[in-house]
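The structures come next, written out as structure tokens.
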Structure I
Amino acid sequence: MIAMTGTLRTADAVHAIPELGQTLRRNYEHILLHTGQMLVVFPTVGTVLVTEQTQKMRFDLVADSRIVITTRISALETDLAKRAPGQTLRLEWCHSGAVPVPFR
């Protein structure tokens, strides 16, 4: 299983990150796990572990193949851009060393 972690930063992170978190909770099926952490079901992506942190947001994805993970990353970036109009979103992706606990 392949695990990827994306870190989202914006020019106006102080306001944009909390607003995006609220938008995700309002518009997508989700389960709150801990303070600042939730599983969000994106129709075009599947289940994503979302962690809200100070001035950034982290997205953890898992898939069985590189092709599937690449497709999910692209779909997630498209969905986030639609949910944050007028914001310049910068997502940096890296391989995660371990599969996050909610996906095990």
Structure II
Amino acid sequence: MKRKHILTFAAFAAAIFCTSMAQAATTPTTGDLAYSWYDIAMNKVIGGPIGYTIGAGGVGYGIVTGMISSNLRTPIIATSLSAAWLGLNAIVSTMGAIY
């Protein structure tokens, strides 16, 4: 058992000490193709009326399914995913601030 711990620690130490440099991704500039895709996906779809409709529809589906069926797994999953969809714009912004 000790040998397994020693090998795990050695692999972790090698991964930490053998890295030469870290690279960060830069934000795309206006007019760049990646920025256009990001703008359409985040601002127009997710943050716009399409995203709100998807999120609110998913919450409504979860509520109605919970009232109809005795199985609570589907409404919990639908409501959780819809709430995450509604907060996706904030989640992506937070991830961008962290990274």
Q: Tell me which of I, II gives -21500 when you compute helix-only ellipticity at 222 nm (-39500 (n - 2.57) for each DSSP H run of 4 or more, over all residues; to 500).
A: II
Q) Upon calculation of distance in nm of label points 7 Å out along Cα→Cβ at positions 37 and 53 from the atomic coordinates, which of the structures I, II produces 2.5? A) II
(Q) If you rank structures I, II by distance in nm of label points 7 Å out along Cα→Cβ at positions 45 and 85, which sits at the top with the largest value? (A) I
Q) relative contact order in percent (Cα under 8 Å, 6 or more apart) computed as 22: which structure among I, II? A) II
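Using the calculated result 20, 15, 13 for semi-axes √(5λ) of the Cα gyration tensor in Å, pick out the matching structure from I, II.
Numbers: I: 20, 15, 13; II: 39, 28, 7.
Structure of origin is I.
Since every read-out is calculated from the coordinates, none of them should be taken as a lab result. In this text, all values refer to a predicted model and were calculated from it rather than measured experimentally. Cβ atoms are built from the backbone, for glycine too; each structure is taken alone.
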